[in-house]
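Throughout, read-outs are computed from the coordinates displayed, never taken from laboratory work. Note that this is a predicted model, so its numbers are computed, not measured. Cβ atoms are built from the backbone, for glycine too; each structure is taken alone.
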Structure P
Amino acid sequence: MLVTVSCGGADNNADTTAGEDAAPAVEEAAPIVIGYSNWAGWWPWAIAEEEGLFEANNVNVEMRWFDGYIESMEALAAGQLDGNCQTLNDTISFAAEAVNGEVVVLVNDNSAGNDKIIVAEEINSVADLKGKQVAIEEGVVDDFLLSLALEEAGLSRDDVEILPLETGAAAAAFAAGQADAVGAFPPYWLTALEREGSKELVTSADFPGAIPDLLVMSQTIIDERPDDVQAIVKTWFDTLAFMEENPERSDEIMAARAAVSIEELQLLKEGTRMFTLEDNLEAFSEGDGIQYMSSAAVEMADFMVGVGFIPEAPDLNSIFDDRFVRALAEAE
């Protein structure tokens with residue numbers, strides 16, 4: 001898609017008809033629209049936008065904020081976005097429905113404790129969840145975490161009563177005593193922990209590598225504008241460098257985007273491990289183990305089919321494209 005921008009004007013000193021001396025039209029690429037939502041590993045995109053880091057890499061990007069994470073995934077699948085920030089298991093869930101295809105081009109981070117199952121005071125083990133109400137956003141990341149924990153304890157989602165709510169609403173319902181447990185990511189678990197006696201039962205730290213957080217682009221935009229996708233991936237690593245060099249300014253931008261205090265921001269960042277370029281190369285590599293995305297994807301797809309999240313696994317060979325992180329590594 002192209003937007004035509006007219007520049008220039010008539011020479012005031014020349015006796016000419018209007019428009020004769022106008023500069024030729026300049027074609028400017030339309031913005032690539034990327035969705036993101038309230039997750040610590042994706043807040044840095046607000047820095048890239050506010051500090052002009054996309055422009056510094058000559059790429060026109062519009063970051064579109066979603067209050068509801070699932071809404072962002074639905075928008076990408078429907079072709080309303082060119083890219084979105086989402087987890088691997090959720091990408092697998094939506095890949096088959098995506099009208100323009102969905103492809104992982106970058107790993108932003110791994111959840112390392114920032115996704116939590118929080119429970120009421122009387123619950124002390126996963127086994128204690130049997131028959132209890134769990135408020136959770138169905139089919140997304142913390143539902144997956146809950147399912148992993150239940151499976152490890154010899155239970156399934158059928159052994160609990162799911163109270164299906166958007167994550168913010170789920171945390172509020174739990175805090176108000178309307179559920180026995182809740183699955184939440186930041187900043188929503190702060191709300192959940194306001195309930196007296198509440199505590200963490202399970203976190204993503206218990207399942208290392210199970211929740212990689214990603215930049216997923218449509219296959220259409222990759223095919224049509226690969227150089228711009230390359231520039232976006234480079235912008236991410238430029239953003240991480242900016243954060244190291246300007247920590248106070250970075251925290252200010254992220255806290256404002258997440259609508260939390262600076263103190264809360266520090267707490268919320270602790271359970272997120274940002275991925276370096278080297279971490280990305282490893283994650284995109286072939287290997288056995290959940291730290292390798294190709295291997296993790298098979299395990300996740302089998303699990304989601306088994307619990308009925310999706311009817312069948314999509315073509316997992318088509319959802320990864322490592323060319324952009326590899327090009328950066330080769331340029332160093």
Structure Q
Amino acid sequence: MEDLTVELFGVKFKNPVWVASGTFGYGLEAMELYDISKLGAVVTKGISLKPRKGNEPPRIVETPCGMLNSIGLQNPGVEGFLKDIYPRIKDVDTHFIVNVFGETEEEYVEVCVALEDADKVVAYELNVSCPNVKKGGIAFGHDLGVLGSLVENIKKRVRKPLLVKLSPNVTDITEFAEVCIDAGADALVLINTLMGMRINLRRERPELSTVTGGLSGPAILPIAIRMVWQTYERFGDKVPIIGVGGITTHEDALEHIYAGASAVQIGTANFYDPFAPLKVLEGIEEFMKERGVKSFRELVGKAHRSVLE
């Protein structure tokens with residue numbers, strides 16, 4: 001039998017196929033369609049300290065080979081999550097990773113600390129694409145010093161592993177990866193959405209109420225793979241990389257894995273095919289059978305080794 005298990009930052013996952021934050025809610029809707037315990041992990045929609053209503057519509061628009069979104073991080077807040085959502089997921093037989101964000105460093109810390117006793121939550125994924133209100137609105141993930149301080153201070157306060165989801169809207173993503181590693185991050189998630197916009201010619205105005213939004217979907221696959229490759233090339237022996245961006249098929253997922261990802265997250269594909277994660281998982285397993293690969297771990301970073309041969 002093919003072994004799809006993977007152990008990362010001290011946690012054993014039944015397989016490397018996860019779902020990405022903001023594309024799967026908290027798993028509740030998908031439970032009505034299939035057994036989500038088949039997934040390696042569920043990364044929840046972002047959680048903040050206080051509830052957020054999100055942005056005014058329109059806040060999502062289709063694009064060629066993808067979509068733009070500007071949801072505005074709508075969520076019930078960490079207390080609402082623990083009271084109303086957590087009891088409904090705590091018995092699901094898979095791991096949950098909570099995506100965390102804040103407007104200040106202190107808010108990030110408070111959310112993580114509030115989740116420390118929630119056993120079903122095995123790790124935190126930091127969304128560092130949020131604006132830092134104390135630093136003039138620049139995103140946490142766009143300032144090396146601010147990013148390093150954020151990761152270091154959260155690590156001082158929590159026991160659970162800390163994953164950092166890096167923004168691709170920077171000149172050199174490996175510089176930001178290095179800062180996170182030096183500050184104690186347990187894993188890196190590459191990549192978050194790219195900034196983009198569309199204009200409605202009939203209405204003669206931007207499609208989104210916020211003008212710009214995050215681009216995701218198949219269009220960003222080559223960019224995500226390139227950034228996974230570059231980061232693995234420099235730091236593959238230091239922390240695991242979780243690949244996300246443009247994955248709709250098992251072939252897409254395997255490109256991430258060959259580039260250096262130890263696990264992958266399925267995102268935008270969930271909107272038009274809720275079964276996409278299961279199809280990707282089945283495809284990876286079939287690929288391993290065809291190639292005679294017994295352990296999934298043999299595939300991680302394989303393209304790097306092929307280049308050296």
Structure R
Amino acid sequence: MSVDLAVRLGPLALRNPIATASGTFGYGLEFEGYVDLGGLGAISVKGLSRRPCHGNPPPRICEVDAGMLNAIGLQNIGIDTFLGERLPLLHAKGATVIANIWGDTEDEYVEVLERIGDDARVAAIELNVSCPNVVKGGMVFGNDPVALAALVKRCRVATKLPLVVKLSPNSGDIVAAARAAVDSGADILSLINTLVGLAIDLERREPKIGFTTGGLSGPAIRPIALRMVWEVRRALPNVPLFGMGGIETVENVLEFLVAGATAVQVGTANFRDPFVSGRLVKELAAWCDRHGVDRVADLVGTLKTRPRPEHTFAKA
């Protein structure tokens with residue numbers, strides 16, 4: 001049986017639902033020897049700013065139970081170098097490129113968008129409004145629906161490309177943030193970014209991360225990510241979602257699709273297994289074939305939930 005893996009997230013059409021998460025796949029070219037870049041649904045590249053950024057001082061990564069902490073601090077080569085040196089190579093490989101962008105202020109986001117313009121080699125823009133590892137910007141927008149709405153409105157005016165907003169699990173109400181982003185012009189939502197965590201070196205009685213706290217990712221956060229995807233899908237059923245958080249196996253991919261994500265982004269697993277994203281494309285097709293699923297899109301949002309019972313009390 002030939003399985004149709006194609007999915008559509010609003011204005012963004014993908015050949016399959018397996019994408020890579022920003023910050024975990026470099027600019028894509030680093031994985032060229034391991035993965036067919038043109039065979040993935042999309043590559044969300046490392047977050048890009050108007051000017052190059054050196055990021056946080058080391059140590060910036062440490063392993064923890066069922067995942068890792070990172071505080072890279074959005075180190076990147078800057079939008080001009082990306083457009084001039086990396087994007088042409090990605091385009092030549094047939095990659096579907098999502099440009100993840102960030103800034104400390106609204107103006108800086110807009111400046112990056114103006115540099116990208118209507119470049120047809122970029123399939124979509126992903127606004128990083130939820131990085132927990134920087135002093136300014138980042139979570140300032142992601143944790144405040146009012147600030148988020150203002151930023152998305154300005155970015156919506158500044159670009160005609162499909163607009164993805166990456167949501168923070170550290171906000172008080174992810175559904176409120178999702179509504180604010182969509183009402184202000186977001187076409188697609190991606191969730192979740194990392195949770196704030198802390199690891200301690202007991203011998204030195206110091207944090208293991210130079211920034212003190214870091215973003216927790218990996219299998220440890222998957223149940224939280226699934227719950228948030230389900231909540232946002234239930235509240236905004238017509239809004240396409242990228243789901244992410246601890247995806248390692250094809251079963252994990254399917255969990256996110258059934259919970260309501262139209263596509264997924266694979267992140268931390270790339271560090272341990274650089275082949276994982278390409279393998280998941282093949283394994284997803286094989287799973288659908290074995291289970292008689294003609295179109296992977298038919299799985300999206302098919303979670304069956306039971307009514308939650310009210311409390312019952314024994315008679316005195």
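Looking at distance in nm of label points 7 Å out along Cα→Cβ at positions 119 and 215 for structures P, Q, R, the greatest value goes to Q. A value of 1.05 was computed for Rg/Rh (Cα atoms, Kirkwood Rh); which of P, Q, R is the source structure? Only one of P, Q, R returns 1.05 for Rg/Rh (Cα atoms, Kirkwood Rh), namely P.
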